[in-house]
Structure 1
Amino acid sequence: MIKHIVFWRFLELTAEGSRKDNIKQAQKLLLAMKDKIEGIIDLKVGENIQNDENASDIVLIITFTDIEALKIYQNHPAHLEVKDFLSKVRYERRVIDYEIKDL
């Protein structure tokens, strides 16, 4: 299995709306991917609840069946739609992909 984790920090105001509105729209778009993309075992989205200058605004945590599923996701139209939206409303993105191994 592959774990894909992404953190974003959002701009205060964009042509798409306010920071708060854009966070809500991003959450909606991200959650919608779960039923559209094969190979996703689990998908969670969380919004930061702490007022910390080092904190990101939202996190996406996806578990994929394997590396091939991650590759399919990266070019899937549903993901590209989310990616396009987020590119307009965020100023920072951090990502990690790792393999879950039985110990």
Structure 2
Amino acid sequence: MPQFIKVAERSEMAQGTGKSVEVEGKRIALFNLTGEFYAIDDTCTHRGGTLSEGSLEGDEVECPLHGARFNIKSGQVKCPPAGTDVAAYKVRVTGDDIEVEV
């Protein structure tokens, strides 16, 4: 049964940044987009690049290895060379706590 797990605090995530967190054995990329938080798998489906280290432009993150782009709200691949979406996770904020549902 899915549950929300605390992964970070709002105060530690500046707007327009990403952070890698581990939840229940999964590497998840957490992003702060103008005060709203989103979470997707942290591994690019093309060659395994770390998406949390990619550049964020609007609601898309670019993989730092080969430039594949993913929507951080849905996990949908937006630009090759990746051809497969990544999972997206529900995020909620309770006080200063950022929680991801896994």
Notebook entry, point to check: Just checking, which of 1, 2 has the largest value of Kirkwood radius over Cα pairs in Å?
Noted result: 1
Notebook entry, point to check: Out of 1, 2, which one gives 0 for helix-only ellipticity at 222 nm (-39500 (n - 2.57) for each DSSP H run of 4 or more, over all residues; to 500) as computed from the coordinates?
Noted result: 2
Check: Quick one: distance in nm of label points 7 Å out along Cα→Cβ at positions 21 and 93 came out at 1.2 when computed from one of 1, 2, so which one is it?
Finding: 2
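Among the shown structures 1, 2, from which was the value 48 of relative contact order in percent (Cα under 8 Å, 6 or more apart) calculated?
Value 48 for relative contact order in percent (Cα under 8 Å, 6 or more apart) corresponds to 1 out of 1, 2.
From which structure (1, 2) was percent of Cα pairs over 11 Å apart, for residues 45-84 alone calculated, if the value obtained is 53? Each step should come with its number before you reach the end.
Values: 1: 72; 2: 53.
Here the read-out was taken from 2.
Comparing distance in nm of label points 7 Å out along Cα→Cβ at positions 53 and 69 across structures 1, 2, which is largest? Intermediate results must be reported in sequence, preceding the final value.
Values: 1: 4.0; 2: 2.2.
For this comparison of distance in nm of label points 7 Å out along Cα→Cβ at positions 53 and 69, the top structure is 1.
Computed from the coordinates by the stated procedures, all read-outs in this text should not be read as laboratory data. Model, not experiment: these values are computed from the prediction. Cβ atoms are built from the backbone, for glycine too; each structure is taken alone.
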